[in-house]
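Where a number appears in this text, it was derived from the coordinates with a stated rule and is not lab data. What you see is a predicted model, and the numbers here were worked out from it, not measured in a lab. Cβ atoms are built from the backbone, for glycine too; each structure is taken alone.
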Structure P
Amino acid sequence: MPGIMGVTARVLFLVTAGLVAAAGSSSALSSFLTDSVTYIPPNLTTMAPPPVGGSYVDPVFGVMSTRLTDATGSPALGIAPEYSQTSSFNLDDSYLVLVWLNGEYHLHDAVGNNIRTLPGVQEPRWSRTNPTHLYYRTGNKIMRVDAVTNQVVTINTFSQYGSIHFGGGTGDLSDNDRITVVGDNRYISIYDVATQTQFGVLDTHQAPINGSSFDFTTITKDGDLFVVGYTNGTNRGQGMELYDLNGNFVVQSLNSIAHAAMGRDVDGTQVLFAANSATLPVQPVGCTNGLVKISLDATATRTCLHTIGWGIGWHFSAHGNDGWVYASTVRLQEDPWWKYHNEIFRVRADGSAVERIIHHRSNYRAQAYWREPHANISISGKMLVYGSDFHVQGQDWFYVDTYLINMASAFPPTALTAAR
């Protein structure tokens, strides 16, 4: 069959528990669950994944998911999204970057076809202003590769540093193409890739931080602030601290460090979403293992949006700028089954709605890091990707494949409007 934009088209299989449906039935996928019932995914260890390019309908939540990759028997061992806090898809959803677990990043088209390896690329990050520009770092340089032409350009060499990184794997570009740069794992600053401007530098070895080890740093949506996650505690150089454009301390955003994501509130204001899962005094009170919205100003106003059972881990993604934050969960034990375990759901930034999307069906009991789904929403807010081993038995410890949910189809705009 002819493909779209020259890409080979794939046969679509819709597989439910024991049912094969016609491709045209996707229009039925227009409802979502907002209750708080504990749902166990049926046939968890026996339901076969669809073939690559095929789709299945989640038997509980009724949302269609398409398998983009097939890592079985390949040198990759597993093919997965890098992380929830970084967008796999580019600006217009025409390309995505996935991690091949033999140590490579690969460029894929919108339906999962592998285009090429990205040699030497570390921490690839899509531009928020140009759909073909992919930035990355190597050594002490920021580079850019064009997804269409494959042309590589050096954006800047930080000669004052021996090496740089973008924040420990969690830093992504702001909406105006700025990013945090960490030099020699000590000096943190904001860099504007468009104007090639480096702003003020935070030296984490100077008082009062005095060399406190930090886990991550990431920039805000507007590109004017950044957050550094240290270790749990209430003193300077602990918890998650907010800094301004010039590296000046603003406030401690949270007394603990946990998975977090930059996003926007329902009115478009930039905010920080974070899990409150430390054993310190809970901020805010009563929000144990909760999703917290934190204002990015000196008040650090904290609002509890949703809570789940202690012992469930979750990652967050909020690239869509539409007032939603997406969560994907894992838990080491599956007996007894806990509410919200093994799920991907999204929470409205004002706390008004929790919409349950799918069971990702990945087996995390082996504590295999790449079997965490790391669900991330695209910059457009239309495409949601996640990793899963689908509870397939007999595969390598690293085995995982990437799946896609078209949120524009599964959750039509009329339903979104009604939920707001």
Structure Q
Amino acid sequence: MDGREGGRLRVVLATIGINIVAVALLTLVPWSDWRSGLALNLFDNLLLLGFVIRWRDGLMARLMLYGLVAGLVELAADAWLVDHTHTLDYSIGGGPMLWRSPLWMPMAWEVVVVQFGYVGLRLYERFGFAGLLMNGVLGAVNIPYYEEMARLIHWWRYSGCRMISGTPYYIILGEFGIAVALGWLAHRLRKGGALTALLCGVAGGTAIYACYGLAFVVIDGRPAVVATASKPAAAGLAALVNGKLITQSEVSDAAVAQKQMMALQFRADPAKAQQRIDAAEKAALDALIDRELVLAEFTKMGGSIKPQYVDEDVNALIGAQFHGDRDAFAAELAKTGMTMKKFRELREKMIIVQVMRRKHGAPMIMIPPTQKPVAEGSDDAVKVIDAEAGNDTVNEWLEGLRKKASIRKF
């Protein structure tokens, strides 16, 4: 192996190692969203670009162009997964979108293509077709880790299909084919110029779409999840909201989470807690649909809730219900079976819903149990932890969201 090849291999392996460690660390912070995805992929690209500039490496430059074009063409595959299969959801990350994908997604695919393109190229040159199959196995093994991490760090998530943990089986099979194709196409870049890289990029993006499409049909065996409406119970579907599936298990999970939340929030008043629990269980699906609509509207506005406000909200609840005893709170939380991360996510969603309701005319709501009112004009620092029914103006706004949305209950 000459020095240049060794340098290429080291920089590619460096991006792989950095990404593995970075996404693992991001699971430890509550504020990860589209910004962390953008930052990590900018760093990867700068690392690769720095190598190209320092060594005037034409092959790495062609690999990067190949990856960027493939990432742009791949946007069609993302749109199909979001709008046709209804299994991919990018809404949890927020931020600016490019078609149906986060703005940074072409850069992410550029890095993936460089990684599996170069590794596949080297394996192909060493072992022939068997090397490409090895590259495919690496892709299939590598992806479940990133898919699980992406869900935990709020980049994207899957639902409504056969999965292992948070990764669809069709994604694993599709990634096997994609890694094989990327390695084979990258071999063409040993010779040729920018035009070769452009053509390989188009072919690579098309291969991504084809591999995902074929894998989806093979694994899930249906044109689209919503086509199972004739047997909704078997499919476990509850509703389809603007192309996003709400499953029966999600409704059940939401009802359980509400029960856990109410038990903690109204710990000093079991009767009131039970009253709220009964009401939440009866309206679980409608409440989940309305929440999805409100959260989507918040994301569309480019809104965000600073982690410190969620911290303040949680601290206020601990102070009011547990007299500031965090150990007692942790013990009670453990009894409910809810993790702290899940608890914070639910509190953040409650804050967002309340902010949006107040923005559209909801009356000032008291914070239980101290009954301290929310200060006027303090949307950014809202600490509201209750979400009671609003006034007619809010109901009209919610009705408007429902009318504009595509909602189908099963």
Who wins on mean count of other Cβ atoms within 10 Å over residues 189-196 among P, Q, i.e. which is largest? P
If we compute distance in nm of label points 7 Å out along Cα→Cβ at positions 45 and 157 for structures P, Q, which one ends up with the highest value? P
Matching -22500 (helix-only ellipticity at 222 nm (-39500 (n - 2.57) for each DSSP H run of 4 or more, over all residues; to 500), computed) against labels P, Q points to structure Q
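For the read-out Cα Rg over 2.2 N^0.38 Å, a value of 0.95 was computed from one structure; give its label from P, Q. Could you put the intermediate results ahead of the total?
Details: P: 0.95; Q: 1.11.
This figure was derived from P.
Thinking of P, Q, which structure, once mean count of other Cβ atoms within 10 Å over residues 77-84 is computed, gives back 19.6?
Details: P: 24.6; Q: 19.6.
Checking each candidate, the match is Q.
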So FRET efficiency 1/(1 + (r/R0)^6) of positions 101 and 261 (r between Cβ atoms, R0 = 35 Å, to 0.05), computed for just one structure, reads 0.60; which one of P, Q is that? Q
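Comparing Kirkwood radius over Cα pairs in Å, for residues 269-308 alone across P, Q, which is largest?
Details: P: 10.1; Q: 12.2.
For this comparison of Kirkwood radius over Cα pairs in Å, for residues 269-308 alone, the top structure is Q.
From which structure (P, Q) was distance in nm of label points 7 Å out along Cα→Cβ at positions 221 and 277 calculated, if the value obtained is 2.3? Write down the numbers at each step before the final one.
Values: P: 2.3; Q: 4.0.
For distance in nm of label points 7 Å out along Cα→Cβ at positions 221 and 277, the value 2.3 is produced by structure P.
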